Structure I
Amino acid sequence: MNNQILLIATSNLNKAREISEALKDFSLEIKTLKDFCEIKPPEETGKTFFENAYLKAKYYAKKTGLMCLADDSGLEVDILNKAPGIYSSRFAGENATDEENNEKLLELLKGVPLEKRKARFVCVIIVYHPIGKYIKTEGIWEGFIGFKPKGSHGFGYDPIFLVPEYDYQKTAAELSIEEKNKISHRGKALAKLKEVFPEFLKSIK
């Protein structure tokens, strides 16, 4: 069992890059689900971000014998009763593209003024070791949904998420990966993870 390898349970290379950049000080060999294409993904049956992150982290850790980091994250829009929530990645359908999800959300918010477009990104991260130990961190990024996509960085709902750190003049997709990692929901969850990770690594030796 190699504690120097960390499997990031995603095939999204943008997300993997964000996470591996944040954890670069730990000298871990990073693998993603692209390295394990033969493993069929689990059904995400959780009702919360925590349940889905835990389910994925445990499943892939047991399947591969590797320490596994899984996150579940999504967008909550207040006026839509916190939708899309845990269904963020498949809001417009099972194999929806980011663009399709963004289009559906903007369509649902048509005619809604900016002050009523309050939203937040939520991210829960679980690192699960095959011996049965795990740690959990969470990050929240408050903002508003804009009226049209802007910016070419990031992924998901980044192009329509107006960030408070730039007085709502910029979307998350207009930030560099370094800027985003400092202030995003995943960045906050990863910052907390960096604090508790050394102790966790000691506990599994």
Structure II
Amino acid sequence: MLIDLHCHTKVYSACSALTPDALVRAARARGLDGICITEHDALWPPDEIERLEREMGFPVFRGMEVTTEVGHVLVYGAVRHRPEMASLATLRRLAREDGALLVLAHPSRRYGTLPPADLAVVFDAVEAQNGSEGALQNENAGQLARGLRLPGIGGSDAHSAREVGICATRFAAEVRGEAAFLAALGGGAYAAERV
């Protein structure tokens, strides 16, 4: 199952030009099997995701991209966004309380520093393929994931329809529903791809 794990819509991310419907249509056209909406410092309510999924007849998952002092972190499984998540230490604590997973987003753009030994302790995965990054940056991200012995995910970081699905994550098994999605992400049986 091929899912783009990093997408933004204009509903909660002012920098995006995508409506949710346009995002799903672009994902279908690209041949994806699902998408995950990861707004900037915002989390879609579960009922809105369920309604979108039902109306579009397409698997839609939720996450968020949180801005911290060490860069952006993709969060999957959080209950809600809180302003104090801007501190990575607090984000990690709150994520563990929620049973959420943390993924280091586009690591070549980190604007803070964190010792490599700490990365494997803080993060559950690394975004090894990002559609907004070049080949060298993605190769470096993949090497970082392998060096840390963390799985690598793929996401387009889409803000427009043409960007949707450039990179995605291929899961070994079918993923249906948020619980199965989180279990699959936690299990690590997937690989990042440039589509």
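What follows draws every value from the coordinates through simple rules; no lab data is involved. Bear in mind that the values here come from a model prediction, so they are computed numbers and not experimental data. Cβ atoms are built from the backbone, for glycine too; each structure is taken alone.
The table for this structure:
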item: Mean count of other Cβ atoms within 10 Å over residues 100-107 - highest-scoring structure of I, II; result: II
item: Rg/Rh (Cα atoms, Kirkwood Rh) - structure with the largest value, from I, II; result: I
item: Structure (I, II) behind the derived value 36, 9, 5 of semi-axes √(5λ) of the Cα gyration tensor in Å, for residues 108-147 alone; result: I
item: Which of I, II yields 21.1 [mean count of other Cβ atoms within 10 Å over residues 20-27, calculated]; result: II
item: Highest-scoring label, criterion being distance in nm of label points 7 Å out along Cα→Cβ at positions 4 and 60, among I, II; result: I
item: Relative contact order in percent (Cα under 8 Å, 6 or more apart) derived as 18 - corresponding label from I, II; result: I
